[in-house]
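Read through the structures below before going on.
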Structure P
Amino acid sequence: MSMKNIVVAGGGVLGSQIAFQTAFKGFNVTIWLRSEGSIGRAKPKLERVKNIYLTTLEQMKTDPSAYCNGFTDKKDLTDDEIDELKNKAELAYDNITLTTSYAEAGNDADLIIEAIAEDPKQKIPFYQELAKNIPDKTIIVTNSSTLLPSAFAEYTGRPEKYLALHFANSIWKNNTAEVMGHAGTDQKYYDIVVDFAEKIGMVPLQLKKEQPGYILNSMLVPFLNAAEMLYAKGVADPETIDKTWVLATGAPIGPFRILDIVGLTTAYNIVIMNPNASDIETIEGKIAAMLKEKIDAGKTGINAGEGFYKY
């Protein structure tokens, strides 16, 4: 199966990155969004990603360390070759279509990448409506951070063509794509998704069985939870917790910088899946309240200009 028309459902932190990278690699890309307001919020995210590509590519002319794996396999690029990649970034931005129409988005889709909120109450109705508006050829993947594809397969109307394709943040440089099927996924479509991941510059990491959180988030979420717990208990402030981690491990950033990149809404949606989060006296409840306070103030992370830090 030859992939050509790709739909990304959701224009959030990762949705915008996935859409832009896919368009950058030459695919026809449409972003489906719930409302005109969502379209308005998605546009500056796409512009931000475009500017990152353009700035980073220009830096590569004088600084080889600026190279990003998602741009190209070739590392020794001439200035002309870099300018050609910059032109591709401009074209990617110009050619992405944004729509609120299921029919327009799904009409001729080869692959749909679902990247909407980490909330079953939103995902299930989305899949049910989507199933009415897509051709038989369409493969559906979810970029869910923690939820299993088996929980949603029946709602897609094509469980054999449904699996997970999970990206890391800043996919132009952290170019991993975890591929995870469920018991009903047909190996044929699993392999097609692996091939697609390679074609958009990702390194496909193939999971052999379902695992909540895949490989990356099985390690990352407990780490972030531990940092949030320290802050929620009043042990230390975010800056000190981050400084501790960076100085002691040599990591480039700490957990609260990572939370700002991931987006506090995603972090909140993950923590409230724990039943204890409804009790303000529990650690989970304190973490949920702390995140909710920032979200309500519009401090949702790097894309908003402020989260735990100002940008």
Structure Q
Amino acid sequence: MQVLCMGEALIDMLSTKEQDATGATESFKKFAGGAPANVAVAVAKLGGNSGLFGKLGKDQFGEYLYRTLADLGVSTRFTGFSEQGKTALAFVGLDDSGERSFDFYIDNAAHTDLSEADLEPALFAEPRIISFCSGSVSTPGLRKVTENALNQFRDAGSILCLDINLRPAFWDDAALAPKLISETATKVDMIKASHEELVELYGEANVDASIQQWLDSGVSLILVTDGANPVAFYTRDTDGTYPTPKTQVVDTTAAGDAFVGGFLFTLAGEVQDKASFTHWVANFENILASLRFATQCGAIAVSRYGAFDALADKHQIEVLSSKKAGE
């Protein structure tokens, strides 16, 4: 089953702090990134079938992203170029523990240039796993196209996965984010969020209530990451946690995307449509096995710099699994 990621591909300009004779200096190195694109690459590098539905700028960065995606095995069948938008840039700073901070340059960004005309029938010709982020509902134009697309994907028997991936800078009005994200969450089959995001959106006291609201609305599976702490999972029948592997953290930029990509890669090999996903998620062991693989993907990603470059292939996961088994 194909994992089709809807949304942005952009350029991460990653800070490289160095010491010289005059003291601390800082430069920035170009990395291909963007959360939906990262998930597509994660699946492809693991050997899965993935694609990116979105737009790039007709500029040197857009051309670089398009070539890189294709070279890594991501289908660009539904990846287009905007006639007026530019490829977005994200300047990424890292603290001593590898945690990141972002400064986005997204005025007139190409990925926001989706329209109804881009919803070609081939997108909905077969069931897929559709992975998208809250950025897809961050502006009025994107909200309209995304709602239309999700309705058609659902009618085609696709599995809808929302990664909240909160980026306030993407929003035309960030005050709308809590309400619109929650409304979108009630229309999908699977949600991934970080605990930090849920607290920022709804407050610590309301996290559990938000999760329960989404489950009551029909969401089948919710995954909540919390840095190095165990991943929490929730279904309408059960809940639990799964530990994350210990690793040396240098850059958390692609951590969540590697996790989502790993989880969806395993899921894509075991389901065929939404109906089979409903049966799959009812088996506790299926969730645990996918979490085992996904957390290994995340552990490898945080031990490396960048986004696409940090994502693991299947051989690297096998090596990590062998090491864990031998401990």
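None of the figures in this text is laboratory data; all of them are computed from the coordinates on show. These figures come from a predicted structure and were not determined experimentally. Cβ atoms are built from the backbone, for glycine too; each structure is taken alone.
When distance in nm of label points 7 Å out along Cα→Cβ at positions 123 and 171 is calculated for each of the structures P, Q, which structure yields the highest value?
Largest calculated value belongs to Q.
Of structures P, Q, which gives 18 when relative contact order in percent (Cα under 8 Å, 6 or more apart) is computed from the coordinates?
Q
Given a value of -14500 for helix-only ellipticity at 222 nm (-39500 (n - 2.57) for each DSSP H run of 4 or more, over all residues; to 500), calculated from one of P, Q, which structure does it belong to?
P
Computing distance in nm of label points 7 Å out along Cα→Cβ at positions 43 and 283 gives 4.4 for which of P, Q?
That value comes from structure P.
Which structure, out of P, Q, was P(r) over Cα pairs in 5 Å bins from 0, in percent, for residues 163-250 alone calculated from, if the result is 3, 13, 18, 16, 15, 11, 10, 8, 5, 2, 0?
P
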